[in-house]
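The following blocks contain the structures, represented as structure tokens.
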Structure P
């Protein structure tokens, strides 16, 4: 295990090599649309050129370009680029985190399968589960320096996307340079962490290389990203009492107000990751392009624990607390993604696209000791949890017909979709927990498959000069099969399940004036259970997550009314939205007769309602030339209307309570000052209200391990273009050193510096 001293060691490339200056972060709102009713396309804050009918996504869309990301955000991981989009929150615990899930205005951080993420039309959402572990999108299939722009699409209002879009769709488009381009970037970050008995300086060092060119019929882009990172504690070891014969226990409570004294810190993770991504394209004809994308992600890590306890002799001890063992582990993973696309761009009557993908967990293992021994000793034997063999494949075929030509009044799109998700998650016993090859007998297992087939069609018709009507529908057939669970000595072959559903969509847009637009959207969406919700069985320490093979699909009914007003150098949008979800798939904790401890499992909650309002604003040249202000405020009334399945030992009810993981308020504010072409200064803030993680909202104790706190975080960044080839940046994330929990303790004040050379 690496020592605390190693965590404090300075990286090979010192921060003094980078230009130290002031601080800034990022503005999420692009330039406002033009004032012509014919070019103000989609409810969008982007002025990018698109077909006049904009059949792709008819409702609210926000775009951020690569130049804004690079200039104003401390972007270490790909997901950092989206953190100031309205109503969006990405739960990233540390640099190189493998579990950064996307939360939107309707759904929170435990809803990874209720949002979709695409890179170059390739789905990278892990619809294998709906959680914060293996359900997080595979962000590593791109690097921050490969991004051309990001689109955030709000709501399930396009028939082109499955019901998993009920929370929204994040699309990342990467670049393919027209001229030869090579970049080298070095990023260094240092976090000061101070909480309970843990005080440390934690370093992250990242090196990124990219190269690309488009010459003749061929084009390519390649990126390599290597990171060496040390995280703050991802957990704390707690106890309802004081271990016998020890001192050093810190009095504390848990999220429900019960005694949960802190004995030490766990999950102090040192990880080394390598992302290799490549894209090769070939122009078969001037209007037909083929491309191939390859992504490889490698991760190796070790997590250690820090005890605050001393025995009677004054020596460190774990006090026989078993939770120390589950906070110490090793991990190793190798993932491979491949995608092939064939796309036309005729700018004529017909166009088409075919996208085929495959994602494979070649290796994905975590090994941990089975328990603790005397003092700070660990048992020799342990367990190995593996996802090797988990994979998914997708195929999408899409066609577009423009009866009146490319700039005509109508655009009809239609397509077909197929996917299969396969889960393999055995846990085996180890004779030597430090040797992941020393496997013996099976401890537990969960496996199974889900598959979906779908057809869809959508028609965008400008039936009058200022009116655009978009109608669509999607029909899906879903099946779950091969479910298997093993726990202890019991093996169960789960029954197969089938379901099908139709999801209609409708959007009407009215450009009532050159600078005013009103858009109304209605949609039904159906999300089928993931294979993880159906069949995954997890046992970690004293926590059980039980599968539920009898889950029904959840059905959401969404509506949005958006009013947008463009002014000289600015834009304001007000959106009213509501979603009613029946048979909502939500995890709860209960006492079940067959388990001696509380169990987490997913149930169908009768009905939940999310309704609210979102206000987004952006303005250029405020008070002085070069000062840009933007921000958003979102209020959500998220209520459980009925939940007959809720089980509580305390006799509480879930009816009328707030939906877990959805804060009532979210807000962003961004100020960017560009005095000239070389300098940019940004100060940004993010606010999120408190959240509940229980259906009956009994977790009402904040600022403790396991709680979901309200937080206000300010970030800052400054960037200086030294010349056309060299750019330096310096920033601070969590400028005011806010200390908060979203179950895990989140990063405290972190200094970030980067130096980028472009050839």
Structure Q
């Protein structure tokens, strides 16, 4: 016999209640969280009263020996806190109270008389994991969807409901700190290995096993540190001091001080380790409040909202996508191999690779094999999963097996005649409805479709290298591309794990167009005598993942400069590159791929030291005469100005799309929110003033574009 209790006080309360309690006659109660109307559970501030009512009921019923906390959602436990509630916080104190409220509820769960067990299937992230950590035991499924983590740092925050204190006590300071500083989740087997969960079981027996744990006595956890060295470090104040000192050094080396959250995470964990949990929780709530109100967290949360909103949008409003059941990939090079991988692995769609050489097909297959083998070794996926994904990849030297392809993605080298021939071949060998998507990085899609019989099927789908890691895809429609083709391509790119941004056809599209003036200005500074290390360090300190000169080596100097003539032809002299690039290419310096570029690629510091011979080649004597601020400012202003032009010319649909494109495509510093949010934060008047100053002092290429001048006069902002 069971007793259902949903605490029905009023009709309105019943509808809004996220918790229900089922009492069983074996002394177990099942506490289920199921947020009405939502596909995933998220924690909201108003749930505090609801769960406290449930806890009152549990506490009062002496027949309840154990409680299993589970989710009413089929595919997830609790995905975290509802981030939108942070927008309602007007002060540090408001946000601090929010954290303290969560702490109080979770402290109460931890101190409850019955044994609480979290039965976890699917994501248990952020506040969801903090809720599970407050329970006395945790059992999770072995499903690939199950992952446990504290990703708050990715939003410029720290765990605010006890996570900074409970996780280190459970799995040790160093492992807990690593998870919080990276935001990376642990899969089921990793979570068991670390000690986050007590058992990993098949989904079919999750509740049964959880009930058995709920009938146990509460555990007295042993010191969690594994290994003699870890125990020596973490169980005495001197050792802990060394751990935290090293963590701060490594963190600053990565963040350059641009992100306040990692430093506060370390501080709060240290407070709890040295002064006890009560002090740690107070420090956690205070730091959480400060971070919520920080400009960095605001920008990172806005990125989160933007990408969430974009996932719900169609390529063309009101136009539904067609289903893509099979894909052809033309070209077995680095890009083709990456495209085939995300198609077969992420989208779960068969990909047939065509190349003119068997070696090309083998190369593309090996690309996927190497990635998947690495995942098997790390126990992220089973060997059977790897085999299933590899079985979706096939190869051909002709067009056999292409007759039923719904989409063909071209990834051959940048040659307009070759790409036009590819279009003709696909029109001959495929269905009338087959979409031809070109991965060109520079050639306008209208030119590729110029001789097409069915130009409405031709579209650009520009990926960034490496395809398996870079999150952005530009979807480029030319004048004759159909709305159905746009919506289908956007939806398929999303299934490949990409964030697609629809841009207008034209030289460089959006990302490469705003990147080119940035790179050109870095080259101009180099020719003016600025050392390569100084230029790159200036932009890394500004917040880019790598500097512009290093980026050119990584991408390939030949590839990176190929787009310049196309941009010059389309937009004129402002895109003319300095002579430096021609001289470097003439010396057969292509960058990392041929181990010869601006940096050295031999020895233990490969890729980290500048090849000093480059200065003789360019005929310059390096000497830093400009500050890091000026170097960064000059390069970034060129990018901002071009981004504003792109918006004015409708190359991008909105400032939001422009920000996401720059962050996900070229690593524009996320804590600044993207080019348009950054210009708003500086003030349009300040941006115009700086551009005009450099236009007078350095070059008329800095002259502010018409949109910025109009906005300045009319006192407008992008958001």
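Can you tell which of P, Q yields -15000 when helix-only ellipticity at 222 nm (-39500 (n - 2.57) for each DSSP H run of 4 or more, over all residues; to 500) is derived from it?
Values: P: -500; Q: -15000.
Of the structures listed, the value fits Q.
Comparing distance in nm of label points 7 Å out along Cα→Cβ at positions 77 and 269 across structures P, Q, the highest figure comes from Q.
Percent of Cα pairs over 33 Å apart was computed and gave 51; which structure, P, Q, did it come from? Computed on structure P.
Work out the source of 8 here, i.e. which of P, Q gives that when relative contact order in percent (Cα under 8 Å, 6 or more apart) is computed. Value 8 for relative contact order in percent (Cα under 8 Å, 6 or more apart) corresponds to Q out of P, Q.
Compare distance in nm of label points 7 Å out along Cα→Cβ at positions 397 and 437 across structures P, Q and report the one with the greatest value. Please list the in-between numbers first.
Numbers: P: 4.7; Q: 2.9.
The maximum falls on structure P.
The numbers here are math on the coordinates, done by the rules we state, and not lab data. Keep in mind that this is a model prediction, so the values were computed, not measured. Cβ atoms are built from the backbone, for glycine too; each structure is taken alone.
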